[in-house]
1. Give the label, chosen from I, II, of the structure having the highest value of distance in nm of label points 7 Å out along Cα→Cβ at positions 35 and 115.
2. From I, II, which structure was Rg and Dmax of the Cα atoms in Å = 16.1, 52 calculated on?
3. Taking -10500 as the value of helix-only ellipticity at 222 nm (-39500 (n - 2.57) for each DSSP H run of 4 or more, over all residues; to 500) derived from one of the structures shown (I, II), identify that structure.
4. Comparing distance in nm of label points 7 Å out along Cα→Cβ at positions 27 and 107 across I, II, which is largest?
5. A value of 14.4, 43 was computed for Rg and Dmax of the Cα atoms in Å, for residues 43-90 alone; which of I, II is the source structure?
6. Output the label of whichever structure in I, II has the greatest value of relative contact order in percent (Cα under 8 Å, 6 or more apart).
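Nothing in this text is a laboratory measurement; each read-out follows from the coordinates by a stated rule. Remember, it's a predicted structure, so these values are computed and weren't measured experimentally. Cβ atoms are built from the backbone, for glycine too; each structure is taken alone.
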Structure I
Amino acid sequence: MRKPVTATVGQSLPAGEAGPVTQTDIVRFAGAGGDFNPLHHDPEFARAAGFPGVLAMGQFQAGLLASWLTGWCGVEHLREYEVRFVAPVFLSDRLRFSGEVTAVEDGVAELALRASRGEDEIIRATAAVVVA
């Protein structure tokens with residue numbers, strides 16, 4: 001087990017990124033999670049629904065953000081994680097991850113997290129992690 005990280009209010013987490021998102025990424029995630037909605041694998045269906053092409057399921061990008069976060073703090077120290085999906089993720093998108101410590105009390109840090117594509121916000125999230 002890793003030791004908890006140290007955190008102070010206002011501290012920025014190390015930046016991270018993932019991508020580009022591929023059709024293989026989406027299909028693998030669909031198979032693991034059982035989400036076979038045609039929006040995720042059928043370009044014609046996605047276009048008929050008003051999207052430029054297939055899109056990744058929300059839990060895919062939430063998982064990428066969580067993986068980045070726990071790479072910093074250790075999954076064993078994660079106590080809460082909540083996401084709000086703001087925009088869809090499409091093939092070839094590159095996601096950037098950022099975060100800030102907003103509070104520290106009784107050995108737990110509250111975090112504000114963000115996933116973005118260029119200037120477009122994809123996810124707004126909060127987390128609570130055990131800290132030293």
Structure II
Amino acid sequence: MNFANPDDDAVRTLLKTVKTIAVVGLSPQPSRPSYRVAQAMQHYGYRIVPVRPLVDEVLGEKAYAQLADIPFAVDLVDVFRAAEHVPAIVTQCLALHLPAIWIQEGIVHGASAQQAQVGGMTVVMDRCILKDYVRLMTA
């Protein structure tokens with residue numbers, strides 16, 4: 001089985017239904033891509049939940065050390081970590097029965113993407129959530 005991203009209609013539906021996004025690897029530094037993307041998505045109305053150890057808050061939201069520490073429902077996990085960290089993140093998502101994962105542009109781990117899909121998750125990989133949001137939702 002080869003991994004394939006969902007088509008535009010499925011991504012559009014995902015972006016319409018998601019309300020809360022846990023951003024794994026969200027940097028508190030405004031110059032970092034994770035910060036800029038999360039800030040823009042927050043501006044578009046999504047609740048951003050930072051997942052980063054040793055940080056108290058980012059973008060005005062309390063940060064959590066790991067996904068399992070978040071005490072409320074998360075609709076989507078957005079991953080800003082290097083590819084070697086993706087398998088552990090997918091394992092956490094599956095254990096928590098999270099519905100969807102978005103692995104950011106430039107990050108590819110095919111085996112983990114397939115594992116998440118087989119586990120019932122919606123998976124988008126090697127794409128920027130902000131670019132797709134602008135392309136599909138603001139046109």
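1. II
2. I
3. II
4. Of structures I, II, the maximum of distance in nm of label points 7 Å out along Cα→Cβ at positions 27 and 107 occurs in I.
5. Among I, II, the structure yielding 14.4, 43 for Rg and Dmax of the Cα atoms in Å, for residues 43-90 alone is I.
6. Max of relative contact order in percent (Cα under 8 Å, 6 or more apart): I.
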